[in-house]
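The next part holds the structures, each set out as structure tokens.
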Structure P
Amino acid sequence: MKAIILSAGKGSRLGELTANRPKCLLQLGPRSLLGWQVHMLRAGGVSSVVVVTGFETAQVEAEVKKLSQADLVMRTVLNPFYHLADNLSTCWMARTEMQDDFILLNGDTLIDEDIVRRLIAAPPAPITLTVDHKASYDDDDMKVRVDASGRVLNVSKKLDPAIVSAESIGMIRFRADGANAFVAELEDAIRTDTGLQAFYLASIAKLAQRLHVTTASIDGLKWCEVDFPKDYETAQNVTAAWAKR
């Protein structure tokens, strides 16, 4: 299984923490954020990792070189336009890596190895979103609406909380047919006037209208997203517990 990690952005909402280093290199105990991601992906069954870089790419490339192991193939793809565009363009830069089965992971999402295992073991579907369930959802949550059969109907931060079924954690598994459809959708989206400002999950929402997009629940498993300084504190606590295992 291959994983593609989107780590091109600066993480400006973290303020001084990312003034001179990318978000993915924030130190969390014995490992960087990227180091924890790679560690958990490898433990969960991933054997190849592609990291899409952008801000301070030389720093990230050095970390990737350090993290590479005999049983883990790692390489980087550069998005030189990261400061001009949103994450759909970062996906587009990595489109040639999107062949056969792969996992797409946001560069600021920390995940336990059991989440990786659960996603890989989920029933076959072209596209499977990893989701968590909460009592309520805020404006920054990437909300998911699912029908009674488990099929995804929509994905957006702007969904009415009254119809929200779950939160997408920023981790998706693609089978070959889903990967091909996703790349085609990226190619179409990047050519529009708004393509550079688009989020890749908008393409997933479009694909859900004609393709079987489903979810894999990771309820009860540890994960967190690092967007704001308060999230960094949470991430420190989460990884401190992991480091003791």
Structure Q
Amino acid sequence: MIDLQGVTFGYGRGKRIFEGFNWKAERGEAWAILGSSGCGKSTLLYLLAGLLHPEEGALRVGGEILERPRPRTGLILQDYGLLPWATVRENIALGLRVRQFYGPDGRHAPRDEVIPQVDERVNEWLSQLGLAEAAESFPGQISGGQRQRAAIARTLALDPDLLLMDEPFASLDAPTREALQRFVMNLNVERGLTTVVVTHSIEEAALLGRRVLVLGNPPNREARIVQSAPAALGSSEAQALIEQLRQMLEPSI
């Protein structure tokens, strides 16, 4: 699903973030990318989204060299990215409207996609994410948890096969964060959706990632990977994983 071979990237003439970096993720896997501030977590996510491009090396998603954002990749940002002048319903429908306008051209929608009936698809995700009562509200009129659910619904309405999330739950209260974490975990299990979550929280990485990619101080040259198994955070297995991840992070703090 994801294949980085010898990827090198840096900003301008500054220090390189990645140098000859290799990493693979198979279809249907759940990954967390963990590291301290400035290590390249978000940079890697934007490379995977096609918003940034390697200086050297090859980056493939779905078996193809990534040259631009692909229509089957969904990206969810920490600040929601909702249009403030559009209702929740209109925000969720936005990507579908764009696809409806351009058709399955391979850039805005996959060439083999049958564009769904917009209202039906939007209503489906309004219901699944508990947003039906807020459908006609504007982003400024709803809570942070509802805004994040709207951002998730807008992305999932496009039926992605790869879901990229940049610290999507960092600003939410604990009950809302835990509910959305469970929702994302279920998406991976029930739909076989490949998920990649960027986080600075060791506990969240242990919970959401069946595999954890640990980044250190740039330049990152080696993919340090820790494999985990589903376990309650309070279990001895989870605590051992959390301690292992903490020890891996200590040299870069």
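For the reader, a short list of remarks on this structure follows.
- Largest in relative contact order in percent (Cα under 8 Å, 6 or more apart) among the labelled structures P, Q is structure Q.
- For 2.5 (distance in nm of label points 7 Å out along Cα→Cβ at positions 104 and 168, calculated) the corresponding structure among P, Q: Q
- Here distance in nm of label points 7 Å out along Cα→Cβ at positions 16 and 136 was derived from just one of the structures P, Q, and that gives 3.3; the source is P.
- Comparison of P, Q by distance in nm of label points 7 Å out along Cα→Cβ at positions 56 and 144 - largest value held by: Q
- Of structures P, Q, the largest value of distance in nm of label points 7 Å out along Cα→Cβ at positions 152 and 192 belongs to Q.
- Source structure (of P, Q) for Cα extents along the principal axes in Å, for residues 96-207 alone, computed value 41, 31, 22: Q
- If distance in nm of label points 7 Å out along Cα→Cβ at positions 80 and 112 is computed and equals 3.6, the structure in P, Q: Q
- Structure (P, Q) behind the derived value -0.27, -0.53, -1.06, -1.42 of log10 I(q)/I(0) by the Debye sum over Cα atoms at q = 0.08, 0.11, 0.15, 0.17 Å⁻¹: P
Read-outs throughout are calculated quantities, based only on the coordinates presented, and are distinct from any laboratory measurement. Predicted model, so just to flag it, every value in this text is computed and none were measured. Cβ atoms are built from the backbone, for glycine too; each structure is taken alone.
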